[in-house]
Structure I
Amino acid sequence: MKSMQIFRRRALQALAVLGFSAAMLPLAQTSIAAPAEATAAASEWPTKPLRFVVPYPPGGPLDVMARMLAEQVREPLGQPVIVENRPGAGGNIGVAYVGNAEPDGYTLVMGAVATFAINPWLFKSLPYNPLTDFTPITLVASVPNVLVVNPEFARQNNIATVQDLIDYAKRNPDKLNYGSGGNGSAGHLAGELLNARAEIVSTHIPYPGAAPAQTALLGGQTQLMFDNLASAAPQIAAGKLMALAVTTQERAASLPDVPTMAETIQDFDLGTWFGIFAPAGTPADVVNRLHKVYSDALRASETRERLAAMGSEAEPNTPEEFAAMVKEELGKYREIVAISGAQL
């Protein structure tokens, strides 16, 4: 069958991609960079505004969360935090910029599962090492991805479930287009995993960020999208998008009636997380100060309520716990990328 041939070809391509892992494979054994020893100068930190880089365009969930947190930490730090968008190359440009920045605590990045766990297996080379070029500060939030479809498309084709969508794709090969926030994004990977696991064909349309991808779906230029629940929730609530399933093993608390992908496709487990990183070598007491102010902000009831409204749950942890999580996620997504056949 054509679909099985496509699946096999993608699997072989994925194995070729992982040939590049000869360079990246040591990541599985590499220790994440530890903060440098504290210095006398660090005790006076901060004495100027901080720069918080978002490696995606404005309007997406990382951007929204970064700006919300920038407001929250301004007072305890005694300095403004300026959010700066540096999109491009699936988030790699902005992340690399921070990885090469002076490790003085004044430049941070809002990293994500895509930039720190997926991209190393999708790109033949990266301008940064996710484990050795950064010092993790804290996890910000974990958010389910959600499979959403254009409601008009769904009504016209009697699609109300994931199985309905799969059946439509098999009856209409090559007619489905799915958008994502760019090559190598979590949405891209989820779409390719759906293609492989369901043995269907849908065409990936990359956009320069989650916001324009969602706009295209709302306008009917694409038919489906694996969106971050934080950004999709308002459109779902307004009836402008239809949610078919969440991509995590458990149903989302904010969408209890929406099934999981795993209820239709076995072992379909893809979530999204965001976290704050500083360049490797940032002084230990600066790291500790950053961790405290951002963790306090995330635990504040106002922040938790605003995140919950976006379908997110604040999950601050220690730098050591976050480092261990990143390492574990990197190993997990190496296998998922191979299964999906996605490559760049």
Structure II
Amino acid sequence: MQTRKIGPFNVSAISLGCMSLNFAYGTPPPVAHAERVLLAALDAGVTMFDTAALYGFGSNEELVGRVLKPHRRKITLASKGGMAGVDVAGDGKLVRIIDGRPAAIRKNCEDSLRRLQTDVIDLYYMHRFDKKVPIEESMGELSRLVEAGKVRALGLSEVSATTLRRAHAVHPIAAVQTEYSLWTRNPEIAVLQACRELGAAFVAFSPVARAFLSGKLLDVATLEPKDLRHTMPRFEPANYAANLKLLPAYLAVAKEVGCTPAQLALAWLLHKAPHIIPLFGTTSTEHLAENLAAADVKLSPAVMAKVESLINQQTVVGNRYSAQSNSEVDTEVF
């Protein structure tokens, strides 16, 4: 597996997001199957595994921690805080809360360390910028976690270039994680360049557009009722039907290149810039192997330009998030 640099670490050029192993996309696979996917990724050369306090309100971290603990020295372990499940009403029911106050960040981190069964988290992200708390205040606490040896490097998720620069002035930012794919191009406005200038890696989540670019999700009616994509405007039936019209030409390019549609999506990201690290999720060992093979796909400038002209912010129908979710992110918008 090729590697790319993220802070002090060299990690697999394509890395694994663990969220879907038990969260967000309907009924999760059996625990034993999820464990097999994690170990198959490790065997295939994946060295960065990404989770968060929010995913399954901690259960995803518990899964990752339990399975990968024997292999801890081989991997770069990434997690996120500042957004977690909180028992607001005192009735035992957890609610998703964004909280960038120092006390909340420290508690999130300590809880994650316990669930991950580790003494230190290699890369710790602020999952969302809490707009009620100055970024400098949140970063101050994150930097203290580094000083205390609980965290090795810091990252931010879903932030603008302005917020990134303010945060970096307090403590070096090793990585920014934001959705980026052919059909989500917002990072191209400013964040990609800001990361390049500051020496931060850009970790691109949902690189296959939540399965759209795999060419296999042809009917959103097949998604389970609790699938997160039902809340996303691009997956509303009318919008998705319009977006499906973009696929035939895209699939033809993949055939021309000699790769699968998912591999084309991942290879496109790898070719965009050397500081970009695609972060994909899967519950399938077959898709795992398929996606990792994208590191060997070569794309010409002509192919890059062709797919970019086919699928972009002008041709895709619908926002990536609902109005509520959009209000919680801090990214530039075309």
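FYI, it's all coordinate maths here, none of it is from the lab. These numbers were taken from a predicted model, which means no experiment stands behind them. Cβ atoms are built from the backbone, for glycine too; each structure is taken alone.
I have 112 for volume of the Cα convex hull per residue in Å³, calculated from one of the structures I, II. Which structure is it? Walk me through the numbers before you get to the answer.
Values: I: 112; II: 128.
Traced to structure I.
When relative contact order in percent (Cα under 8 Å, 6 or more apart) is calculated for each of the structures I, II, the largest result comes from I.
Look at mean count of other Cβ atoms within 10 Å over residues 94-101 for each of I, II: the largest one is in I.
Give the label, chosen from I, II, of the structure having the highest value of mean count of other Cβ atoms within 10 Å over residues 46-53.
Numbers: I: 16.4; II: 25.4.
The maximum falls on structure II.
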